[in-house]
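These notes open a run of structures that come right after.
Derivation of every value follows stated rules applied to the coordinates shown; laboratory data play no part. All values reported here derive from a predicted model rather than from experimental measurement. Cβ atoms are built from the backbone, for glycine too; each structure is taken alone.
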Structure P
Amino acid sequence: MPAGVVVAVGLVAAAPAAATTYCVGVERAGCEQRATATQAFADARSDGDRIELGAVSPMAALASDRAVTVVGSGEDVTVLRGGLTLSAAGAELSGATVNGLELSGSASRVDVEGVAELHGSAILRSATVRGADGVHAVAGTPRLETVLLDLTGGPGLSVGCATTLQARHVTLVGRPAAVVTTACPNSTARVRDSILWGPPGIGFAGPGAVVTEHSDYRAVPGHAPGAGDREVEPGFAPGGARLAAGSPLVDAGSPDPLADTDWPEDRTGLARIADGNGDGAATRDPGAFELAPPAVPLPPDNLLRDPGAEDGGAWTLNGGFARERYGAFPFPSTAAGFALGAGGAFFAGGAQPAGSSGVAGSAGQKVVVTRLAPEIDLGEATASLSGLFGGYRSDADSGAMRVEFLDPAGRTLSAAELDTPSAADRANATTLVPRSRTVAVPRLAREIGVTLQARLATGAYSDAYFDNVGLTVLAPGAPPPRRGRKPFAGVRMLTGKATVGRKGRVALRLACVDATVGRCTGVVTLVGALERRGKPVRVGMAPVGLAPGTTRPVRMRLTRTARAAVRKRHRIRMTVYAAARDGQGMTRTSAVPLVVRSRLGGS
């Protein structure tokens, strides 16, 4: 998403500079105060004027014939009891309850008690209509999207003469006289991805055309079902009109991804398209609500600090990488963050310099895994990467969680990445989805560097999102972490020079101090550069098991390549890495230099 963008489909735009903002019950700078909503509407006489309403409940009918923007403080806060008429095509309404609405512009996030009359190219989105009247498409080509109709009577969706109503993601419940009523033969209702579940025997009425697709309704005589239509019990959750888990309608909507013109959220603010049935594919649900998949909890043995961007201080942020808040426009909503089990904040790639396509912001931290060194050096450990990853609409910005396994000297042994989903994987929804993968931990890993990387495809803001990132290391046989009561020094290396014997082995003498609790158990690993100025490689490994106060030789067989290199060079300086654990579960590691030489005479 380009930096500075402040407008999305159906959302309230910033007012032009010349416009005036009038406030009733809202205190903020740059706002002209008015005592009543009636006075504010009377004074807002220019296109682009803005009216902000707080906790008000005017009883008088309100109206405007100008392209004004009316912003309430929420459906439970701003209640326009006398009704509202917005007769200009450019007028906008959001965040209010209205007792009767006549609309030629657009409205979103509203409750309508009574009738909602739509004229011209009016758009009613993310709305609830209650009562005995429903929605009347009076004239033109109005649209409904993500609307719940809870009706006690009336014609349901009513379409006037010479009118075409486009309805998508509508849920109609209750007891209307009909679910769709057309007034004339040239009345048309086009209904997609909707649930029209009136009482038995209630269906489509009138002489006009009702065209349906991927919708659920009771059998209607004379109506030819459209593609994907159904006639099944919706399977609503108790006490509401949201689909329950296991409903046959979950993920049964149109397979097409979210278009730029589609409303991006369901009635409660969840991402419009989600993988509600857990089959690995994000598909829209019919109706006004989208079933979100269950939240994926953080792994209990997560090694990362501040995995959800809630605390601060654990990550080193680079470039424009930032912490963002759920509910801040245009990011996922507060409801989405709650449904994800993700708290109030998340990480995003953030703002980048203009023209810096491909530039990545990042966040990094390191995790010490020395406690698991014996199992790691035996090659028995695995690492699991997990998290919530996402992006914005159809933006191609991407990112990855990258881990680098570092040896005792801080050198990279290997790396792995867990990518963010593509826009197609998200079906173009602004959301985060769970992802995970498991990789082997290379021998001698002592630290894991974790980096959240964001890449910029277009614009000036990288919409690669990260939350609840997890890193766990599974090391079978390792005891749980606990504090030892007595100190543990680890095993001691008593050999400074070792000769390769006839069978390609070297003998290393080790000691376990007599104050050790239990035994010294673990593994020793030999590493060396076999070519001059070459990269050190692992050339041998052997398990260790010593009683307290004892010494013993450990015979380690070298790799064939290492034996050849020693014969060729006669002597090579190497390093012995020891990883040992005592009976308390305490782990100690050490690195000791060693000269390995070829056999001169008998071994």
Structure Q
Amino acid sequence: MPEGVDRGANRGLALNQGVWRIAALALLLATAFTYFAWLGDMPLSDRDEGEYAASVAAMIRSGDYLVPTLNGEHYLEKPILLFWSIAASFRAWGPGEFAARFPSALSAFLLVLLTGLLVWRVSGSLAPATLAAGALAFSPLLVLVGRACLTDALLTLFTTFSLAAFFLAQEAEPPGERFWYLAAWAGLGLGFLTKGPVAAAVVLPAALIYAIWQGRLGRALKGSHLLWGLLVFTLINLPWYGLAFYELGGEFWRSFFLDQNLRRFGEVLLGHGGNLAYYLPVLFFGAFPFSAAALPALVRALGKNPALARRADPLARLRLLAAISLLWTVIVFSLAATKQINYILPALPFAAILAGYFLWRLGAGEAPGRAARIIFWGFLAFGAVVWFLALAGVPLGIKIFWSDLQAAIRPDSSEYALPAQAPLMIFWPLATALAGAAFLALAWWLERQQMRAWLGLGLVGAGLVFCTCMGMGLLPSAAAVVQEPAREMALALKARVGEDVQVLSYGLWKPSLLYYLDRDIPSLETKDKLRLARLLSTREPVLVLTRLRLGKKLRSMSAFQAIAPFSGYLLGGNRAARALWQGTVPSGEAQR
């Protein structure tokens, strides 16, 4: 155990290291199960999953792996690393939902492993390492994002690695710090290649604040190997950024840096806005129940962590970095005008480190203090009650508000189409609600039985059950209602008609259809009714992907024929398309 760690205070959990070895191994297996099991069973969602998968499919069709495209247009929302990762996954696993999500799931798994290894290296004990890794692995937000085809898990892996390497560089003596500083620069470079300037916005200020707080700013600047670090960063990023700028010129600058970065910070895009407190409930419920343990640990890491204690204990210094990184990440994303729940993911590993430490010390018999005890148990009870009420109310809420949900859908901008009748969803919402209630019941029982040594592992186990119910039960059942019909429609169409038949969408922008059809399709808005009428008036088959709610409006057009409903979606077209669908005209002869 490193110098400065109180061996006596660790006795409560360290007496039986065999328990922690078994727990660490079980956690590793449970994490792999959580992020990889049945990863491809759920259809791709819209809009991000569909956009990324469709862009990679277009790359493969064209053979151009430099500039992503979506439906024939340059797609410059994100840098290239996620697209290359998905393309490599498609090659390894074959195209499909599993392969599209695999890079994100792998990143989440490695992120959990990285967090545990960092705490283990610093503390010298498997106990806090296992609890920190478990708190991260079974946070609902990471499970939600890690099992989705998104950039955020990759970004969080690289920003966390960069800050972890920076911390180890600060801990090392010359010349040993050189490797870790360069590793930190490499992590920053990979984060920049994943999501652009946001990686630097998370990493650099947090590292700077920590160095100033520790009174090591001069040493950090002198020892950071700035020139070599910038060279590493440039070698990672210049090939793609340089070639993309060379090929696109001003379009790349405007679309990527100005529209997708500066505008996202200063303006609300696509309706994704929120106030300055937006991420507080997101982080609390997204990291529950471990957020209840992270809160008192955050206060203690900043307010009751004197310089003398930090000099003696590397774990105290890691807690300080975790607290600074957590707060800074919340601040920088809160200041941005465009907000989505997945954006705050880079804060989650640091919340887990703090939560793991608190549960470790609580289990070791250390008195947390009256205020910390009230915060922990109060927020644990509050979060469990809110989760239970929200989930248990899903079946009734769907029934009551279904018509309001349908009315809120805007044909040209909403990606989903809902069936006319509210679905019956009872089992998984209630099962997940009961799993959430088990958090409080199990924790309270362990407290009453004076079994605090098992409290942390008990919460990790309860988190596993809760996240399993949510990620592998509740979400797939919801996707079966709102997304599976669209996939069925696209796959049925792809199986029946050839690439020579014209397909378009009307009042339905749904990127996942581009992926499932494996083609670009013209997208018409509802105002383009006259243009649609002209297209349908031709003798060649024209198939239309649209919404069932637009069927009445479309049937007023003499050329439009409804072909097949798919829950809230509708497949239609002209008479030639209907004949083709019914098999009276072979697809290969449709254009003759």
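Using the calculated result -1000 for helix-only ellipticity at 222 nm (-39500 (n - 2.57) for each DSSP H run of 4 or more, over all residues; to 500), pick out the matching structure from P, Q. Label of the originating structure: P.
Comparing P, Q, where is relative contact order in percent (Cα under 8 Å, 6 or more apart) highest? Write down the numbers at each step before the final one.
On the way: P: 8; Q: 17.
By relative contact order in percent (Cα under 8 Å, 6 or more apart), the leading structure of P, Q is Q.
Comparing distance in nm of label points 7 Å out along Cα→Cβ at positions 139 and 507 across P, Q, which structure shows the greatest value?
Going through P, Q one by one, distance in nm of label points 7 Å out along Cα→Cβ at positions 139 and 507 is largest in P.
Which structure, out of P, Q, was mean count of other Cβ atoms within 10 Å over residues 51-58 calculated from, if the result is 19.2? Derived from P, not from the others. For the set P, Q, ranking by Rg/Rh (Cα atoms, Kirkwood Rh), for residues 243-338 alone places Q highest. Tell me which structure, out of P, Q, gives 0.15 once FRET efficiency 1/(1 + (r/R0)^6) of positions 251 and 411 (r between Cβ atoms, R0 = 35 Å, to 0.05) is calculated. Answer for the origin of the read-out: P. Among candidates P, Q, the computation of log10 I(q)/I(0) by the Debye sum over Cα atoms at q = 0.14, 0.21 Å⁻¹, for residues 179-330 alone that gave -0.92, -1.32 used structure Q. Of the structures labelled P, Q, one was used to calculate semi-axes √(5λ) of the Cα gyration tensor in Å, giving 67, 26, 20. Name it. Source structure: P.
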